[in-house]
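As structure tokens, here come the structures.
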Structure I
Amino acid sequence: MDYAVDVRHWQNQGSGEVEAQLYLDDRQYAVSKLPAAFPVEGGTIEVAMSGFGIKRCHYVSADGTERQLVPDPRSAEGRRARLARKHPVISRGIGLLSLVLLLIGAFLLLLQIAEPVSQIPPVAQRFGSFESPIRPPLWLNLTLGVSAAVAGTERALRLRYHWLLDGAAN
């Protein structure tokens, strides 16, 4: 038996909810809204998305052992996996760059949120006010925002997910 999962990240049925389709030997076997848990022979296939892409696509056997499913070579995730196999140094460099961009973006966002929150009178009275030591220009904020989005997408393509770096999930 050959199972395959298809998730159309940016396509939904007008309801705003993304669906996963499970195929068995190239025939549609089941459809579910995400997060999904498809019962299959010997266990369950679990699928969940983050805001940028797949965060979980695992086979969980009846005894609880988990195995990440292998992406289709023609999918974006499969092409990213091929880059990691054929050019591991480049892949690690891209991964490290995406992590650094996400961390810088998160740090600057926290600084920029802390300042106005600390100006709220009850917060200022209790904790004092905070003035951010870094005031990036608009163009840098926009560039970092776009970079963080690209980095998040890159992490999703590698099927890497961390709640703090990659945000809330469906």
Structure II
Amino acid sequence: MSMMSWGMPSPKFVLKNRKTDSGVTNVRNTKSPHWRRWLKTEHRCVVPFTSFSEYETRDGKKIPIWFALNEERPLAFFAGIWTEWTSVRKLKEGETTNDLFAFLTTDANVEVGRVHPKAMPVILTEPDEIDTWLRADTEEALTLQRPLPDGALQVVAEGARRDPAED
């Protein structure tokens, strides 16, 4: 396990006229040359989670909706990529070298799509999926960039900025 900062280096076109790079947290277009270098096995990682949130807009307010595999919130993993990178993430800190990560996203399944229709994280739930993500060649590993089947996630909390089960 390693503590990392969320947000891979942004593509150059995003940084035009900017002094800082807060990074890209979700990677969808794995065909982009920008991401290709980090899709090799040495830059793949898994990001553990028990629940995750997407924001739903209700009456002009953003409300966190928490998803998990079930009410018990078993451990699962996002398919991630990481790198060590030197950049200016915060102006007041200046140039720093950090271990950075992001996770892959894909089309939303039915449950997540009700809240966030564009995308959801790539979720790995089985040991063989984790092994494939970490060890297989890139083409095989990217077959995992798919939504969980409909019915595989459930809403476990709403409204709180943290999943209440973590308190």
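Quick notes on this structure:
- If FRET efficiency 1/(1 + (r/R0)^6) of positions 36 and 100 (r between Cβ atoms, R0 = 35 Å, to 0.05) is computed and equals 0.60, the structure in I, II: I
- Each of structures I, II was scored by mean count of other Cβ atoms within 10 Å over residues 20-27; the highest score is held by II.
- Origin of the derived value 2.6 (distance in nm of label points 7 Å out along Cα→Cβ at positions 4 and 108; candidates I, II): II
- Of the structures I, II, the one that 10, 35, 35, 19, 2 was derived from, the read-out being P(r) over Cα pairs in 10 Å bins from 0, in percent: II
- Parent structure of the calculated result 15.4, given that mean count of other Cβ atoms within 10 Å over residues 60-67 is the read-out and I, II the choices: II
- If helix-only ellipticity at 222 nm (-39500 (n - 2.57) for each DSSP H run of 4 or more, over all residues; to 500) is computed and equals -3000, the structure in I, II: II
- Across the set I, II, distance in nm of label points 7 Å out along Cα→Cβ at positions 44 and 76 reaches its highest value in structure I.
- Given 26 for relative contact order in percent (Cα under 8 Å, 6 or more apart), calculated: source structure among I, II: II
The numbers here are math on the coordinates, done by the rules we state, and not lab data. What you see is a predicted model, and the numbers here were worked out from it, not measured in a lab. Cβ atoms are built from the backbone, for glycine too; each structure is taken alone.
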